[in-house]
Structure 1
Amino acid sequence: MLLLDIGNSRCKWALVQDGKWMRQGVAGNTEWLALQLAFADLPPPSRILASNVAGDAMAQRLRAVCAGWGCPLEFVTASGEQCGVRNGYQQAGRLGSDRWAALIAAWNRVHGACLVVNCGTATTVDALSDRGEFLGGLILPGAGLMQQSLATNTAQLMAEKGVLRDFPLNTADAIHSGILRATAGAIRHQFELLKARYGIVRCLIGGGAADVVQPHLDLPSERVDNLVLKGLQIIGETGA
């Protein structure tokens, strides 16, 4: 079974056989040659499951890349209930497939109240109840996107590397500290809300910017990478 996690910037994939990850890789969303070369070396999968949040054009490119296997490409979408998780979104199908798969993986790991954080192009902060109910979540610009936005839309704020300071005294540190404080503050706020309701709460965090954000959270958190792929694996193996 081939699993594909197509985010806003990157395509992550894993080949699973008998429950074990045999191969895995990552490529930028424009690096089609690299992806084709990686897939050319794989045995034909029995099933291909994908989470795609990068739009219809990306879906068409994926179909073209996978066409040689003669195996239909299945795009996962959120539903009302799946693999023990109940979807509380007002329109269940509008929840991003990446968030849905990550919630399924988190519930399978924790089986309790949990905050699921993905620090990617966007940062998502999603809450699960102690009964596997998706309570809702936040979406905010990722750390890189915040910095890019400031550099692009302001005349004198350059995208220089800064460090975290309590009271920054230069522009680079002010931007870096503002981004981290905003992101960590949103995560911490949701964690406290969930903790007030359920007492014991876990926090799982992953994504490309997790290494930057996690050290500044000031709350117990567990780094778990590839939650989307792991959720897709659970969906595929349960036949859901």
Structure 2
Amino acid sequence: MPRFFVPPFSGEETAVTGEDGRHIARSLRMKVGEPLTLCDGVGTDYQCEITGFSGEEVWVRVLERAPSQSEPSIKVTVYQGIPKGDKMDAIVQKAVELGACEIVPVAMRRCVSRPDEKSAAKKTARWQKIADEAAKQSGRGILPQVLPPMEFAKALQRAAENGPVLLFYEGGGQPLSAAISPDWKTVSFFIGPEGGVDETEVQALTESGAITATLGPRILRTETAPLAALSAIMLLTGNLE
């Protein structure tokens, strides 16, 4: 069934507008009486039927509303050292599919890519669009957010203020099965760029209380590590069942 995100609304009717409205009317050629699913982006799904069209607006009536069944029980924030090229595009897309609630690009010491303010704004807008499309495709109940690139010190402070923090580090650490608690409701984790995590960053993270963890004996690429970490976290917290 087609699925679209709309702003939160009250009442039994609402309109789908803009690009989604055009897509429903012109590309999908849906008709009055056909069903579709709306999501308010904050965790509620609405089973609806189309009641009419007005230009590029598609009017629907709510038949049933319920909490989204697709959201994981744990809120995961990915702090990703900014990689080279277009690797961040794939990281954002797959991280959203796997259940991340936030992705934060981080300017770390060994990052080669360091976009200026104007470039960073354009990249963030593109990454957010990729995240939105991935959320629609994968049936998410929220629209995960991609934050603008952030300096490491600010990212570390932000992560430390929001629950447990993990560092996945090529230098080794605890097995993830021992590092994570299945009772956690939130977790943040850091992944280094192509050159890895600098020793000073490792020290800052551990001094702030971060748990150093491993993803096994193989060294994973920067675009592979966050996806492996997310998959493992979701499995260990019962979110792949």
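Each of the structures 1, 2 was assessed by distance in nm of label points 7 Å out along Cα→Cβ at positions 40 and 192; the largest value belongs to 1.
Looking across 1, 2, the calculation of FRET efficiency 1/(1 + (r/R0)^6) of positions 56 and 200 (r between Cβ atoms, R0 = 41 Å, to 0.05) that yields 0.20 traces back to 2. When Rg and Dmax of the Cα atoms in Å, for residues 80-127 alone is computed for each of 1, 2, the one that comes out at 10.4, 28 is 1.
Taking FRET efficiency 1/(1 + (r/R0)^6) of positions 32 and 232 (r between Cβ atoms, R0 = 25 Å, to 0.05) as the measure, the highest value among 1, 2 is held by 1. Matching task: -9000 is the computed value of helix-only ellipticity at 222 nm (-39500 (n - 2.57) for each DSSP H run of 4 or more, over all residues; to 500). Pick the structure from 1, 2. The read-out was computed on structure 2.
Each of 1, 2 could give P(r) over Cα pairs in 5 Å bins from 0, in percent, for residues 8-143 alone, but the derived value 2, 9, 18, 20, 19, 16, 11, 5, 1 comes from 1.
Where a number appears in this text, it was derived from the coordinates with a stated rule and is not lab data. This structure is a prediction, so every number in the text was calculated from the model and none was measured. Cβ atoms are built from the backbone, for glycine too; each structure is taken alone.
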